[in-house]
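Asks: Once you scroll down, you'll see the structures, which are given as structure tokens.
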Structure 1
């Protein structure tokens, strides 16, 4: 067993190169066994085992900086850099993160939870190195899916301009989370083996130079090569941007990969190494279905079957959208490389020509949808709350300023559990409710989500529906859904609890417990964060005490909207307690743990109610 001897990159370098393939096999099996228990990102990590081992064998981390893109491909990196024994705690409370995290290890050069940042970050580290006269290497490792984002090309453009010593590893597996789409993906997939091309080039030059006037012929051929090379190799794009291109290389041929990286290490300037890998490599179920094995919960290794079978909110959304699309041919769905993640599989199965996967390009997704709405369609943008942040300017400038009827289906609102602070949807209420013309809704349960979708598709302006990660539930009958009107779930006199979205069932459960202790509480399922139901706020104010509860940051959130409303109504004397997530980043743990620790659950509501009654 080689793996048990590895506690640091220095230990890795003590192995003979001939032993590295066996080590890779051990690492791959270790990852499968661990993730089957803890859940996590499987397919992406299985694809980069050899590449990661080669990088750590040839470079000297943490002096040399490995900058991972997204970070869901960093498990082998974590194993090699001393965190193997902690892998049973992966993504669990108090355990190691599923993404690179500088606070966790000096080997994690930069945080990486969202895609396409690695080249910009690596270039910044290069500039800091050069200004302090450092001698280390900086290596960015980016997937071809992440190359669909404009940010990656902004970094490439600047790096090519500065001409600094920087290595970019392009890990090309034709996948991001869903299957890659677009012209860039097609471009990168025009692959010939670099060894054949380079051998042909070298042999041809030698023959030419032995001919009469051979030097002149060789120079003319070199000029012709520039045009011909662009026709047969995908590297000309990067060379035109100022990078020396190497590849494509077989990312699972460890000896060949090591030889190429050694050569690249000796070169100077911006260098790009194109490596072909297989997402899910080494585990048959993830090789056959890399999309569903991208991010998984606990599963059975033998069968690949998940241990969870309940319909999620994402799946319920996709099914509901398909039902609505059957009746309205104007409805189209837009996603940014997240067809499976946002539950659009059913929609795509029924309406393949009405779903648009634009790649990891959230700003483009928003503008594209705005223009489709301008042209008379009814686009629904299915997007995680944390990723909509990347299209924020476009949301204001291109959608809301023109008052276009784009529906934002905001998945993963609230805390998301084990993925941690890079993925929480704790800010969307705050960044949406102040935009003029925007309608913001939050359903108490799955059936109400579908009713809100129906309503949103009738509006003449932009709207957003936020719903959580996890099991889709039915709490109570929806009843009439009217724009800007709340739903009263419990009648009481001592105080009023105003709840948003999936916090409404928690509030109702809290009120039931409080009633046993003689505390009478009204409960409102507010439904609409904007427009706020002012009549419900006034009625709640009649109790003299209001508790608001939301799965969003308390700063700029729903509670703040109620506070503003009370003062606007001249009711500033009403006692108000706001429950939400505090002004800090919430660490990875289960969703239940995250809510309980911050008082955003039934027990937290009961505690707040008792305090406000004093």
Structure 2
């Protein structure tokens, strides 16, 4: 796919201003497909249309659709960042990195502006005189916290107009979950004092509250008021439970968010840990969309700008795993949102903060793996992927059985082809196979010849299995089924050259019209089909693209694993080659006897070596002295 820059695009690029602002890339229908910010619009936008951008598959796909470019000049970079986030949220351009499932986190709200403040949950922060505590990772966490709090601080939950003159309190007073200011059991000042202590506990300053209660409990016990002392004891237990269920991370970490990133070829997960008043109060993971070809720093930067754009609870410090390009601009923006109170971005190299980044990174990786596992187990998505693939590639039938081949080689050494099988969208590892390539010289590699050999051997086994009677295993399965069945789609990792090599094999066996064939090129994930000049580009977030990518990646992983084993065996053998009296046969016997472990051979005694078939005592002494 050769890109030719339209003349009107060239004119726009030449006349862009060297000022801060936001640019909007549009397709032929006038739809915005990408929004970006820049310190200098001219430099940033032109970078998409240089040869340096050719290595980025996402950029290649995006610029192929660009038919027009608009821009908006802003006062400074901070204003550009704000405008970029607003436009992304409004237009949802398909090529922008996007924070998925943008949700508001739950908080605990204390209506301190009311005479008798209530304590409740909310997802919105409003400047109404109330006090807010959080954020929490989930609503159930907030509700559990409030349930525990109420045992220590029996606050109001009803809608009564509190005058203190009501005749009767509600049931909650009877079960000690409300101190009943409605009947005058406590005064307004006493109730507000209790709520103030509740807020101290929520903000991590429970020690003063606990010390006061301990003193009050002891005085009650000394005065023989054991019922009151027991009530305070229960209150202390509830406070202790609340304060201890959050993990302490350090006295100096009062108001921080720790952010880390995990990603694979297609997806990215950001983990955020909320630390308030020295304790980890919650954490959450969020998926990021359209991250292919983007740097880790760019993904983190977009997460920060989108996540905190709708948040009023801005921490004093963000702790990141690596530097982001626009760190100073983001700091200024967050400081403005925090009412002018300074916000800093810190990338720790050692110490407790670095350990917290590592913990967040580990959680992000677990979340990413869980997401992939959920996809693999989702049969609905598998069916959708196969239907999309059948339509996009014009397959004669649903690709229930996909066989994918890949070649792994390093400088022509130990060339290995792999075949993986996907049945109804899921990998069937029992049918994975490896082919050690023999026809290609180890002095140089030829992927086309290697692919030709692997496919020839695969379909030769199909031919042999078809010509002989079925042999059934004890559990009733066809012993040759993995070779007898032809794939509904034969997928090759590579471009047109690999596709041509595969096509010639199918024609040689007379099954070119029975086995649909396609190759997947890594560069921009384009699919080539026999007899068609133009490649097929599947939609970026389609289940069909996920399926073929997973098959290709699994074939590559399986080939690399086998290739490493081959190289390891060659390395073991090479260490034995220089030992006098140890030729190819004896090397093979030794490696087989000691399970390919040079360490086991080295640690074996002369008697143990001599016990190996074909190894004399003299040869055993040579082996021992050489390896020692």
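The numbers here are math on the coordinates, done by the rules we state, and not lab data. All figures in this text were calculated on a predicted structure; none of them were measured in a lab. Cβ atoms are built from the backbone, for glycine too; each structure is taken alone.
Asks: Work out which structure the value 4.0 belongs to, where distance in nm of label points 7 Å out along Cα→Cβ at positions 79 and 399 was derived from one of 1, 2.
Replies: Traced to structure 1.
Asks: Of the structures labelled 1, 2, one was used to calculate mean count of other Cβ atoms within 10 Å over residues 111-118, giving 24.0. Name it.
Replies: Matching structure: 1.
Asks: Figure out for me which of the structures 1, 2 the number 1.04 belongs to, where Cα Rg over 2.2 N^0.38 Å, for residues 287-534 alone was derived from the coordinates.
Replies: The correct label is 1.
Asks: Taking percent of Cα pairs over 46 Å apart as the criterion, which structure among 1, 2 has the greatest value?
Replies: Largest one: structure 2.
Asks: As an exercise: helix-only ellipticity at 222 nm (-39500 (n - 2.57) for each DSSP H run of 4 or more, over all residues; to 500), calculated from one structure in 1, 2, equals -14000. Which structure is it?
Replies: This figure was derived from 2.
Asks: Out of 1, 2, choose the structure whose coordinates give FRET efficiency 1/(1 + (r/R0)^6) of positions 239 and 319 (r between Cβ atoms, R0 = 30 Å, to 0.05) equal to 0.05 when calculated.
Replies: Computing FRET efficiency 1/(1 + (r/R0)^6) of positions 239 and 319 (r between Cβ atoms, R0 = 30 Å, to 0.05) on every structure in 1, 2 gives 0.05 only for 1.
Asks: Let me ask something else about it. Out of 1, 2, which one gives 0.00 for FRET efficiency 1/(1 + (r/R0)^6) of positions 71 and 471 (r between Cβ atoms, R0 = 30 Å, to 0.05) as computed from the coordinates?
Replies: The correct label is 2.
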